[in-house]
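Structures are listed in the sections that come next.
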Structure 1
Amino acid sequence: MKIHPDCRPCLIKQMETTARAAGASEEKVRDVAGSVLSEMDRLWNDGLSPPAVSAPLYHLTGHMCGEEDPFWPMKVKYTQEALRLLPDVERRVSDASDPFEAAVRISIAGNIIDFGTGIHAGGIALEETLEEFLVKPFFEDSVAQLRNRASGADTILYIGDNAGETVFDRPLLGQLAGSRVFYAAKGGAIINDATVDDAKLAGVHHQSHVISTGSRVPGTILEKCSEEFGELFNEADLIIAKGQGNFETLTELSPDGRVFMLFTVKCPVAGDYLGASVGDMVVKQW
C-alpha cells in the first residue's frame, strides 16, 4: 500500500504523541513537529509505504527527545494486563465450537493495542473488545484458507505486531502445534511494536522460536530485515502477519498465497484501499 497525502497530518500527530510519551515539553514537541515536517518533505516519495516513511521520523523524534523507547512503560502495562486475561481467553478458545476461528478472532482483537494510531492511547477496554471480536463479522474472511494452509505447513513464520497484543497471539500459536513455528519481533524499539524482549515477556517463547526481524520499521520491509529473517520468510510454508503496518508493507510484495494478514483497519487511507471502514476485522490472504 502506497503512502497518501492524508498520511501527512497523521504522521505529524504520531510524532507529537511520541514526543509527549518521552516526557518532552510542549516547546520541544513543537520543535519535533517542525523538524519532522522538514524531514518528511525530504523523505516523501509516493512510491513508498507509510511505514517506510514513518520509521525514520520515529527515530528522529526519539533522538531529539533523548528516549529511544518512550512507550516502554505502556508496553509492560498492557502485556501484564493481557497476561492477567490469558487464562480466561484460553478457556474461551478451548470451549468454542470452532477453537481455530476463535483463536484467530482473539489474535485480531489484540490488535487494538496500538499507540501509533493514537486512537486508543487514552485507555483500551481489552475485555469488552475480546467479547465484541468473538462475534463480530469479518470484513474479509480467509479463515478457511488459513486453516487449510496451517494444516499442511511444516514451517510457519508468525510476524508479531504490538507489545501486549503478543499475549493474544498465544491461543493461535497453540492451534499451530505440530508445525515448526517462528515468532518474529522487532530488532529494536519502534512505537509500541514488540521487540524480542517484549515478546518473551508475553510468553510466546513457550509456543514458538522467537527471532528478530533485524529491523526497526513498523511493518516488514524485507530489504531492511536481517539475512536470517529474509531466508526464513522465503522458506516458510505459511506466514501470518499481524497488524496494519505489516499489511501496508507486505502488500508491496507480489502475492503468492503464503501470507495471511490479520488486523483491524485503523485509518481511512487503509480503509479506502480495501473498501472497508475503520474498525473492520480482516483476515486477508496475499
Structure 2
Amino acid sequence: MGSSSTIEWTDATWNPVTGCTKVSQGCAHCYAEAFAERWRGTPGHHFEQGFDLVLRPERLRLPLQWAKPRRIFVTSMGDLFHSSVPDEFIRLVFSTMAQARQHTFQLLTKRPERMQKLLTKWAVVGMDQVLDGLGRVPGGLGVLPNVWLGTSVEDQATADVRVRQLIRTPAAIRFLSCEPLLGPVTLRRLHLPPPKRFQRTGPGPWEAYKHLDWVICGGESGHAARPMDPDWARALRDEVTGAGVAFFFKQWGGVRKALAGRDLDGRTWDEYPKGAA
C-alpha cells in the first residue's frame, strides 16, 4: 500500500479506510482479507485488528504529499462506502481528492447504492459547498473531474443491481471492475438512464454504455481460485469495445497467475477512458 502498486490498472493505492465485510460471492476469497488476517493479534502491526473495519485519519492527507501525478486506487484494502464509515469521514476523503488535483483517483465499491445516495445529495447541495470551497467544480454538475467512480460486479445478478446504481451516480468517469468474473455478464439489457440532471452522452448503442467509460475484466487468483471461462471474457470484451467503451483485461488468474498471463486472444488490453489522464 502506498506510493506505488503492482495492480495493473493503477499506479498507487491509498487506504484511509481498511477492513470490510462480505456482501456477495465475489468477496469469498478476498485477497485483502487474507493478507490482513495474517497479522491479527500481532502487537503494534498495522493490521493488528485483522480485517476489522478501521478508519485511518492519519492517512487522510497522504496524496497531498505526492507531487508526481498518479492514478490512485482508493481503499484497495476496504470499501469507503461501507455502512460503518461515517458520512463526515467520506467527506474528508473527497476533500483531499479535491485538493490533490494532480492525481486521478479510482474509487471502487461493492456498495454503489450508498455511493449514489450520498453523492447525489452532495451534488444537489453543491460539491463546492460540501467540501468547504475546495472542490472548484466546473459545470455545476457537482462532480470532481479527477475522481473516477466504479463498482465491482462478478456475475449477471450483481451487474443487474450495481450497474443501475452506478449510472445514477453523478461522476466525471464511471467504470466497472468485473473481477473476479464468476459468470457471463452482459449489459445489453440494462436500459435505465440516470436522473436527467446527471445524464451524459457517450458512444454505444446500449443505454447502460452511454453512462460508462471503462470496464476492467479479470479472473480470480490464489490457491482456491474459481475458474473464469474464456468465453465470458471474450463476450464482455466484444460487447464493451463494440460500444466504444475502453476495455482493460487485468489477468486470467488462477493458482499461478503470472504463468497464466494477461493476453486475451494474442494481445494485451490496456485501454483507459478516452480523454482521461
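Tabulated data for the structure shown
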{"item": "With helix-only ellipticity at 222 nm (-39500 (n - 2.57) for each DSSP H run of 4 or more, over all residues; to 500) derived as -15000, matching label from 1, 2", "result": "1"}
{"item": "Comparison of 1, 2 by distance in nm of label points 7 Å out along Cα→Cβ at positions 11 and 243 - largest value held by", "result": "2"}
{"item": "Comparison of 1, 2 - label where relative contact order in percent (Cα under 8 Å, 6 or more apart) is highest", "result": "1"}
{"item": "Structure (1, 2) behind the derived value 27, 25, 17 of semi-axes √(5λ) of the Cα gyration tensor in Å", "result": "2"}
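Read the figures in this text as sums done on the coordinates, not as results from a lab. These figures come from a predicted structure and were not determined experimentally. Cβ atoms are built from the backbone, for glycine too; each structure is taken alone.
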